[in-house]
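S.K.: Next up: some structures, all given as structure tokens.
Taken together, the values in this text are just the output of simple stated rules run on the coordinates, not laboratory data. Everything numeric here is computed off the predicted structure, so don't read it as measured data. Cβ atoms are built from the backbone, for glycine too; each structure is taken alone.
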Structure I
Amino acid sequence: MEERPSLRILQVCSSLAWGGTEMHVPILAEKLISRGHTVHALVHPDGAISDETLLRSIPTQTISIGAYFNPLSSYLLIHFLRWFKPDIVHLHLSRDLWQMVPAFRIAGYGKIILTKHVGSYVRKFDPLHTWLYRHVARIITVSDILNRNVIDTCPVEPGRVTTIHHALDMTRYIRDEYDAEHVRRELNIPTDHFVIGTVGRISPGKGVEDFLTAAREICNRLPDKKMMFLIVGSASFGEEAYFKEIKQKAQSLGLGKTVLFAGFRKDVPALLNAMDLFIFPSRAEGFGATLIEAMAMQVACVSTWSDGTLDTIEEGKTGLTYSPGDVDGLTDAVMTLIQDATLRRRIAETGQAHVRSHFDLDIMTQRVEQVYTEELGF
């Protein structure tokens, strides 16, 4: 068997938030280390990523990147690149190109790879963006819709864009390893309640308002059914006021104790295992990581049908779908699964099988590694 080359890889993300993009960085870094590579994370000192990389014992450098121009951080970047001498500089936010490309050019080390986790509505064919993207060896997109979006909005040839879906460490998504009743007791959810949940950042566009409006309508249609609506997640950086508005909306809808805000949790598989039904209400999503998490935990899903979810769910087979913002469609799909236990069980089982065969972390890491070695000529 051909020996795999050991690479020096720098994973870069200046985000201050904590969501799917940010979670992906330490997961990928740790997996690459396990495959024999030397990996460092380069993150913003005020970001949440550094806490997770340090917890996973991933070597981490903090520099205030993310601005269009900062002489001090640019100097520190050049110094660090010359010290680390990376083969690969893997960015996870396109805005980081503004500082990383000039530093990369001066330091003279590595090939730049950019993963696009979200789409862009701005066409970037001006001379400055053309110069920046000329130094990106390959762009990885996390869904087919983002692949098309990059080709439409960025000055790159289609052959330089590759889709590699986000994936899961399937060893964390085994139902028998979690005690659903223990989680329900912890959250004060009675054992006889039907639990409908969602997981994700509490941010505009994530569809939490639709989730709550549908919850009110479902309660109206089934006044005698004991139900709990569980929201797992917290405000994104700088969006705390929006989270407060969401909680106020739940009260204004008269949901009261029927809705439970569990906040940010690291034990997402355990929370999913305590749900009877999962809703993915995001109105626009590059991929939808929590959707495949729910499917992996064999929870029947109702999801918006757009953007990245087109790659992850099949109507009537691995889930039920509705158009983003169509609260009536969401309500009807949820009602169908509440009232048809056989369909709910079949969709849960089919969804789990689909995720396990298509979104495995080992396969994803191998494909990312292949992009690296192709660009390095190995």
Structure II
Amino acid sequence: MAALSTSGASSGVSGLDDLLEGGLLAGDNVVLLGEHAAAEDALARAFVSHRPTDSAWIALDEPPALAHTEIEVTRLALQLPADLETATATIVRTATARPRLVVSGLHTVEARHGSGVAIELYRRCCPRLFELGAVACWPVPRPAVAPTVVTTIGQIAQVVIELRNGALRVAKAEGRSSRVQGAMAELRTEGPDTEPQVGRDLVTGRLGEGLRRLRGRRNLTQRQLAELAMVTPAAISQAESGRRGLSLETLVVLSDALGTGIDDLLGDVPPRGHVLARRDARSVQDGATPLFDAPEHGSSVYRIRLERGAVGRPPFTHKGPELVLVARGLVLIDLGADTPVMRGGDALRVAEDAIARWRNLGDDEAELFWLAEAPTR
């Protein structure tokens, strides 16, 4: 099944928005991994310049010179060990007021204080920014940081974009369809005040992703795949990273050796075995937030928040089983003839009588989750 997403904030680069199927989602932490500082810096500048009054730049080293004076710029010099919590609080507080945020200089933190401190700062900030619904870019010059830093922050991030040799590759993009994973396109950066241009999709990106998937399915090393293709391991490594392609002759040799077609090497990414639906928690209508609204997949899930004494109704009329899970509070469920009262941790499944409404009977805010299941056949 494909992942679900909703269009969110622009990255500031229209071509990148298209590649990400609508831009960035609320809560995205975007790690920009570049071979040279110019590429990730250009994308970060385009991001904050798109909406300067909503944007801020936190510099963990020397602050940049920005064309837009409306962008809030803060230099944050760490004095360890006491400043980790202070730095985290400053970054989160800034993002609360200006939800488009760039945090630069993580490589400087590593150089001065070690990989552990750089990882810990990111580990503290990323989940907080995600929960807040801010969108943050973290430009990181890859050669300047240890591989363990790249690996760890990449696992926590929602989006990872690799930049090298005039190309851009989406290494990770949560909440998007499988087509986005591994997508690669041309990248042109002409100057600090010029919007970067993301061009056409590159076949080398699809080939690299295909080779990685194939090796994983067949349990092959790059050396073993290179022997089958009659090329060097370096050629396979460069093809998988998108730095170069493979000749048609090599692809024919490889496909024959593996008993597969060339189209399989260049085909779409197979659907993931899970569906991740990400919604902006600030987009609430009548106390209901759609978390997973996909009737085509058999279910819809809404988060419901009720103020003291508030009465609400299901977001839409549903013919089929319904499930209510109360997270906290004291909630009355009106089924017409029956009115069960539920506490935090209680669950209710309604198979026949549709839920008419729910009421918060407690003194504090109540929270529940409503699931509309597909009718059984």
Structure III
Amino acid sequence: MFSLGYCEETIAMMELSLCEGIGPVVGKHLIHHFGDAQRVFLATKSDWQDQAGINAKLSFQLQLSKDNGCKAARELAATHQKLGIRGTAIHHPDYPYRLKELANAPLVLYSKGEIPWNGPRILGVVGTRKPTPQGAALTREWVEQLQAFNVSIVSGLAYGIDILAHKAALQANIPNWAVLAHGVDHIYPPSHQSTAEAMIDHGGGLLSDFPANTKMHPDYFPKRNRIVAGLCDALLVVESGVKGGSMITASIAHGYNREIFAVPGRPSDSTSSGCNFLIKQQMAHLTRDVDDIAEVMGWSRRGPANTPQNHERQLTLFGNLNPIEQQVMQWLIAGVQKPEEMLQKTEWSASHIAMALLDLELKGLVTAQAGNLYTARC
């Protein structure tokens, strides 16, 4: 047994993700078919091919891992333990529920820091690597203003808008984390090392679906972008051309049904052409200030409900709830009001969610409204 989350099931999931040709979709198919990742490696070639429909090439890769006793994953887990890197597998309760609902969610996430990735409000902030002075100033100003809405920030630690958002969040004492296109054992670009360390020290951190010793590669950036898009409730594009990582992230977020916000610019400004395109295509909301974001998302400013006394009361109440009731309360506080939306975020059945809502209503924590909507009362 390894610390930092490296139980046998996590190690088996790591090994699955390391098998050439077996990505998140095929990996989850195998886990679903055999019951868990450990049972995948207890199966035989005929089980993989005849029962699970895996081809001979993938079966060969699985057999190699099985014969080696998942050696690659075990060695990585030992390395991560020495480096203080946590491994959170998709079966674990701490795995980001926003990401878990996606078909291509990574089997294992690797992280450093205490990352609040199941917080009630998460905003992704992306943009060009070469912002204008106006774009840079707007990023700093808006991130600072978002502190009043109890929002966490996620970005990619890249040059430009990304690093400006991270630094502004640190300045405003906002939890924020970076998704990396390489292992979390090193930082790229190196000039952002001090910011990354500060994020870890101030309630945020670093995460990736790439294990330690994975070097940065251009092919890895789209994978990084899908995690940024999947982790957040909404995505803000400050400045962007019509091509580039920000537009890829926005496109992925749109496919994930995330709300997208874009700052408009003059038609002649190349750094605003991507934002203008997103608005024109009705993929993004035209955004003039943070209140535009808050209005669409239903985010209220910090008030009496967020005072330390009431927050302590919420934690006390949550402690008396079973796991599914606790999760339902977190969704309600995050603004998820419909049972069918909750059903999309979990493997629990509709009857489980309905029973949890009924029990919470009887406990006086939830109010049922017209249109099959529910709101938290605490």
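S.K.: When distance in nm of label points 7 Å out along Cα→Cβ at positions 215 and 231 is calculated, the result is 1.2; to which of the structures I, II, III does this value belong?
M.R.: Traced to structure II.
S.K.: Out of I, II, III, which structure matches 24.1 when mean count of other Cβ atoms within 10 Å over residues 39-46 is calculated?
M.R.: On the way: I: 20.9; II: 24.1; III: 15.8.
Source structure: II.
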